[in-house]
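K.L.:
Right after this note come the structures.
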Structure P
Amino acid sequence: MISTPPQALELLAKEDVQILELTAQKDAQIGELSRKIEPLQRQLTTLQHQMEQMLRRLDG
C-alpha cells in the first residue's frame, strides 16, 4: 500500500469539502433559477395559445 503524507491527506480533505460546498451552492442557484423560470414558461405557453387563436381567426 502506498503511504500518503498526512499533509496531503488534509489537503485532499479540504478540497473535498470545498467541492461539496460549491456543488451545494450551485444546486441552490439552479433551484432558484428553476423557480423563477416556471412562471415565465407558463406565460409563454399562454401567449403561444393566444397567438394560435388569433391566427385561426384571421385565417377563418
Structure Q
Amino acid sequence: MKTRAKSRQEVADEYGISTKTFTRWLKKEGLVISSGLLTPKEQALIYVCFGNPRQKV
C-alpha cells in the first residue's frame, strides 16, 4: 500500500491530540516541516521521533 500525503489534522488525530499540540511537539523536537500537506517522507520522520501512533494502545 502506498503512503499518501496527509494534513497535520490527520496526523494529529492519529496521536489523539489537537493540531496546536502537534505543532508544539514539532517545535519542541526542532523538526522543520514545510507548510501544506505532510509528505510520506515527513510523516516517516515524525513517526521516528514520536513513535508509530498505530502501535499505541
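K.L.:
Which structure, out of P, Q, was distance in nm of label points 7 Å out along Cα→Cβ at positions 11 and 27 calculated from, if the result is 1.6?
P.N.:
On the way: P: 2.8; Q: 1.6.
Corresponding structure: Q.
K.L.:
Please state which of the structures P, Q yields 8.6 when mean count of other Cβ atoms within 10 Å over residues 3-10 is computed from it. The partial results should precede the final answer.
P.N.:
Working: P: 8.6; Q: 13.4.
Structure of origin is P.
K.L.:
Once mean projected area of the Cα convex hull in nm² is calculated for all of P, Q, which comes out largest? Show your work: numbers first, answer last.
P.N.:
Numbers: P: 7.4; Q: 3.9.
Of structures P, Q, the maximum of mean projected area of the Cα convex hull in nm² occurs in P.
K.L.:
Starting from the value -34000: which structure in P, Q was helix-only ellipticity at 222 nm (-39500 (n - 2.57) for each DSSP H run of 4 or more, over all residues; to 500) calculated from?
P.N.:
P
FYI, it's all coordinate maths here, none of it is from the lab. Bear in mind the structure is a predicted one, so any value in this text is a computation, not a measurement. Cβ atoms are built from the backbone, for glycine too; each structure is taken alone.
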